[in-house]
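Bear in mind these aren't lab numbers, they're just calculated from the coordinates by the rules spelled out. Here the structure is a predicted model, which means the values were calculated and not measured. Cβ atoms are built from the backbone, for glycine too; each structure is taken alone.
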Structure 1
Amino acid sequence: MVGGGEGAFIGEVHRWAARLDGEIELVCGAFSRDAENTARTGQSLGLSASRCYSDYNTMMQAEAALPESERMEFVAIVTPNHVHFPVAKAALEAGFHVLSDKPATLNLDEAKALREIVAKSPTLAYGLTHTYLGYPLVGEARAIVDAGGIGKVRKVFVEYIQGWLATEVDNKQADWRTDPARSGGSGCMGDIGTHAHNLAEFVTGKRMTHLAADLSIFVDGRRLDDDGSALFRMEDGVKGTLSASQVCVGNENSLSIRVYGETGGLEWRQEEPNTLIRTHLDRPTEILRASQGYLSEGAQGGFRTPAGHPEGYLEAFANVYRDFAKALRSEGGVTTGIDGAVRGMAFVDALLKSSNNNSEWTEIES
């Protein structure tokens, strides 16, 4: 693991998720730029001091020199955005698989460069932790769409609404997310809008092609957007709206999607992840629930508890790690790989261009 040292939030979440199914073991790390932090973190995790490294380049070199049966197999990147590309590049070039936090890179140019590196390493896997695709009922929604269960898709509404940055916030998590040098050209949209984009493309099976965006900064002195909305167009004539905000007071992690086709619709909310609402033209609305026998085979494989025992964020995150482990064993593919990673950065790039040009319709680079 690179990043996730003492005081970091998401690194510990990654570690919980990785070990939930007993298929992945943390064997080494470069957890912080502060050597003492790395040492303390490694000790708290029961790691050998010899495998707690001062920096990621040292880790790559030292691990590559170990016998194959002992060295790490893949690197989990849990740093701020500006470090994603250099760590992924170093890992791939040293012969290690990569599972990275999102967004993939600081900007679109880096994402394209990363895609070239991945292409030169066909035996290595690259994955992006879009956590919300790990919810089984998100997979069920995709299965229904793929089977023609709502007819040809027409309309999508997707949003991710938070309120934690409604005022100036002084903590480690807010600090780097509002810093262009570490977060990239977008704040809110790069952080959570990319999740909404990824969810819309996954559930519909369609790529977003054009958008007209309006990004805003509501908190005085903030340098990156903390709110934004976009009209968008997808393949095959699908149209929709996407909203993301971190200044909506009282909202926590309100990610939701509604998809409507010719004969029906689907609705799912991250804060109620064990329910999927399905509507029909000619019969009553259905409420599909988690861990039920009537769900698709793909959804069934994502549950760990009986019906009525709620599963949530950590289990969804664990599904992402378990799927990556399967990919390394050649038992499946990575849900969001390098192509999805580049599309996410192309989405952010198009948002910035459109918003800076009076919300003009802008093509998302393919």
Structure 2
Amino acid sequence: MILRKLSILNYKNIAQADLEFSPKINCLIGDNGEGKTNVMDAIHFLALCRSITTNIDSLCIRHGEEFAVLQGYFEHEDGRAEEEIYAGIRRGQKKQVKRNKKAYKRLAEHIGIVPIVMVSPMDSVLIAGGSEERRRFMDVVISQYDHNYLNALLQYNHALQQRNALLKMEDPAPDPDLLSLWEEEMARQGVTIYEARAAYVKELVPVFQRIYESLSRGREQVGLAYTSHAQRGDLLDIIQRDRAKDLVMGFSLHGVHKDELEMTLGGFPIKREGSQGQNKTYLIALKLAQFDFLRRTGSRTTPLLLLDDIFDKLDAERVEQIVRLVSNEGFGQIFITDTNRDHLNSILARMDSDYKLFHVKSGEVSL
């Protein structure tokens, strides 16, 4: 997939921008806080119907304005018709996303149309944050190529919310038959979710380890392991086994909403062992492996790759290895932000292909 043009109106600190991109490399340079990441975030919003920085859409609207509009024109690599994607946000109203001027009934239908992988400093929550961040890491990619998974995830989460609401009831006590109904739905959809996650991680791990080894020149060994309550036996039995305890707690203690990705460095949790550089290398390798997976399993098109301020806290050798890796033919259109022009010059010198360099200052984007 290639993003040819992007129009931004009142999105975060960007009042207005009309940008035409290179089909290969696009670099955005500027100091911190000037708006580089907001351009990347606008692309992310058009692809996944949400900002990478907030779940509250109204926070994406520029201060003092009532609405924001994003419009992107995408080309398929195989010559299929151009895709026009529109996203509109208005205070106090639901966001609207359109594909080729036709509004979606369900935003879930849009996921996967524009495959995307973004690497950013916010990825640090994958290591430092709770297990929900690591589940989201799996969900974002699997949902882009498997709509059955996305539907199962939505239905599972609905059943979980309903069961939790019942568990909180005290007078009258929740109806056991109604609890069973939602538990059966959780188990049914949970098996689909578990099987998809397990297959994804199994295929992802060797690619991830190979990329990390390349970036670190083999100095460290990393691991990634998926754990789930579904591995213990029949999921319905596991969910129902501790119903009495769930009633005391007021929420569901078992199910795929408790799944975890165990991230290790040298056999120990990377959260405890990793330096800043090692953590960042781990996350970059993980996201590039994610890109490789999505490229092979997605909708017949290479994903967009967004690299937001990824070179900070890395030594020169690791920066060089990243540049060498993303220079190969397996990567399509790339967007890169940095405050350091030297990093970008190094990338552009290695990549014998078309590029554009944008300057971003106070929300204004110029060539």
Structure 3
Amino acid sequence: MSRIRDILSLPSPREHYPSIYDIDFQRLKRLGINTLLFDYDNTLAPWKSISVGKDTIALFEKLLNKRFKVCVVTNAPANRAGDLLDYFGGKVPVFGQMKKPGIKKLSKVLEFLHSDPEETALTGDLFFTDIIAGNRMKMYTILVNPYSHYTKEVSDFIGKAAYNMTRWSYLLYFYTIGWFFRLSYLISPQARVTKWQDVDFDKYWKQGYRTIIFDMDNTLARWKEKDLPQDSIDKMKELVDKGYQLIIMSNTRHVERLRLISQKVGPGMKAFGKVKKPFLTKARAIMKRESLKNSETLFIGDQLFTDILTGNLLKTYTIKVDPIDLDHEFPVTKFLRKLERIFDRKKEGRKKGEEKKEQ
């Protein structure tokens, strides 16, 4: 059964953007990605075009300056990306005839780049070639919409047919079984710790994170508890003194308890109640009002289906903590805990299966 589930999940990308110019590469860097593989046709340029345009050249220059390894992997001939080779030379290698979704040649590309799959993102426009190949290799996969920037330039029948086939086949996949795997990605935290005080905030500060968003109930305090222990208040003050901006985003309707904590910590902390996680309307409004950058934000909470889901939808770095007190919770939360155990059990089973294969 797990084998069938793994096969069905292969076309599901980790992220989905209109184009390569919308990708938050700084966020990828902070997720530990150091290698970027790009498909060519309809990802970097229109189908069969030999020119990627000035915008792509500028983007690649920026990525190289950020010390990413950048590479093109295409099923087309390598000379299709001739202007990239002429401009960058060996700085941006181009590998053609890759035979995606096969992974034999992709494995050799990673050997050439001295890169690990877990530190590599593959971006492409076709989920049944690029995304499947990347997921088979355990890479971070990103789907971009074909022709999102080139639709007006496409006049030939084959080009339009390819666009429509890709678009509708992906929609069919996503709205039947793909949404399940998309959800499983969205409730997966980037890190887990027992309690929020165990987070290595010094490490994340060095990586460029500047804001910490906390859930309240069962993350900072027990459900309905009106105050925090003094050692927690002191720890938060230390984080503020270090330079972090602290935010509490809670679903609680009792906002007075949030204001009390915010006042005790002092300037540098703000608290917001009635956020209605995982719905994003208020959370996004708070991010915008406080000028928070998602690539510089940690989101810490105890629930997968509210805190982690919200944090991942906001494209922040999510950290799951163990709930403080499982005996006293909101009834809906208790139901969600059961779903969490089901999803976590499936993930644990996949991890054990992978470990057995490696042995």
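For this structure, a couple of remarks:
- If distance in nm of label points 7 Å out along Cα→Cβ at positions 24 and 312 is computed and equals 1.4, the structure in 1, 2, 3: 3
- Which of 1, 2, 3 yields 16 [relative contact order in percent (Cα under 8 Å, 6 or more apart), calculated]: 3
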